[in-house]
Structure I
Amino acid sequence: MDLVEVRFPLQDKFVLVQPGTTLLAAAELAGVELLTGCRRGQCGTDAIRVVADRADALEAPADGEAGTLSRMGVDGDCRLACSARVRCGRVEVLGDPLI
């Protein structure tokens, strides 16, 4: 099984993780702090902008994540760090989509 490279260019860090790892878990492994209220019932606070090297680098958003992103009105290159799971290739986490 190939590892997935998750890069955090703003923090100049990266980590190699197993497919299926969330972007939030990858950030924690890389020592990158992402703003999140997920564990306090504040869904959507961990929205991030991502760029991938291939279309299938991330699993498709589940209904709950897609609904939250739609309600937030963010662009298609945004995901929720707690829900977005890597599949393959390389993914870059570029930061907060609302800034």
Structure II
Amino acid sequence: MKPRRNPRESTIVRQIVAALRTIPGVVVRKRHGSSWTVAGDPDLYGSYKGRHFEIEVKRPSGEVSEIQQARLRDWERAGALVGVARGVEDALVVLGISEAGN
């Protein structure tokens, strides 16, 4: 089966979570929207070797909204590793990890 050129965001999230969970020192969670969450908070959060991270996941053609950009800046000012990931490699870059090793 040929891979989709513009996969669903949920597919990208699953791929990133699965990849990060194989890396020692990483705890990752998917944030699910509810009345208790803050609008625009990133899709994934967790810790890598004691350092908090927040990752907004987008499709290759997806745009980051102004509110999402503002939330990423909030987390960055608080000391978190932050970024936008359109695939596993982007998520690894946010955490400062390469696929070859950490």
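Taken together, the values in this text are just the output of simple stated rules run on the coordinates, not laboratory data. Just so you know, these numbers come straight off a predicted model, no measurement behind them. Cβ atoms are built from the backbone, for glycine too; each structure is taken alone.
Match the computed value 17.6 of mean count of other Cβ atoms within 10 Å over residues 75-82 to one of the structures I, II, and report its label. Source structure for this number: I.
Taking relative contact order in percent (Cα under 8 Å, 6 or more apart) as the criterion, the top-ranked structure out of I, II is I, with the highest value.
When helix-only ellipticity at 222 nm (-39500 (n - 2.57) for each DSSP H run of 4 or more, over all residues; to 500) is calculated, the result is -9500; to which of the structures I, II does this value belong? The read-out comes from structure II. Of the structures labelled I, II, one was used to calculate semi-axes √(5λ) of the Cα gyration tensor in Å, giving 20, 19, 12. Name it. Checking each candidate, the match is II.
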